[in-house]
Structure P
Amino acid sequence: MKPDKEKLDPKIVAQIKEAREQKNLTQAEVAKQSGMTVTYFAMTERGETNPSWSKLRKLFKALDLKLSIKGK
């Protein structure tokens, strides 16, 4: 049996969706700005993917969000 692929943290997912909605952007607009397909972005926004750091960086830049890592 294959292990389940890790998903994006729900807090990050909520932040992405909230930022997009606050900016009144469509999923297609954000996908284009971040270099993703609309399908992949929609799956990311629903928390169904685990995008690479490179994709997250582009996505956060498109939404004008800061990407930071905090220790425990």
Structure Q
Amino acid sequence: MREPAIVAAGYSWSALLAALGLANLFIALRFDIATWAWFISVGSVGAKLAAFALQYGVFRGIVRQRLAQTAM
């Protein structure tokens, strides 16, 4: 697998977690506990699942492309 893709994925996860942490802090300080609980249980988990699915698709495409190049 191409190393730049792996490094970019790492930086993307880092940025996502930093953004979720800042959003968590903002929501915890500005909104009621029901809103914060929804964000933690649905919003935060949903963002991580979406990022995982995107990363899986990108890496799968890279691997399939590499395998197709190797087969030639």
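A value of 40, 30, 19 for Cα extents along the principal axes in Å, calculated from one of P, Q, originates in structure P. Suppose distance in nm of label points 7 Å out along Cα→Cβ at positions 43 and 59 works out to 2.8; of P, Q, which structure was it derived from? Attributed to the structure labelled Q. Using the calculated result -30000 for helix-only ellipticity at 222 nm (-39500 (n - 2.57) for each DSSP H run of 4 or more, over all residues; to 500), pick out the matching structure from P, Q. Working through the options, I get structure Q.
The greatest value of mean count of other Cβ atoms within 10 Å over residues 27-34 among structures P, Q is that of P.
The numbers here are math on the coordinates, done by the rules we state, and not lab data. Only a predicted model underlies this, so the values are computations on that prediction, with no experimental measurement involved. Cβ atoms are built from the backbone, for glycine too; each structure is taken alone.
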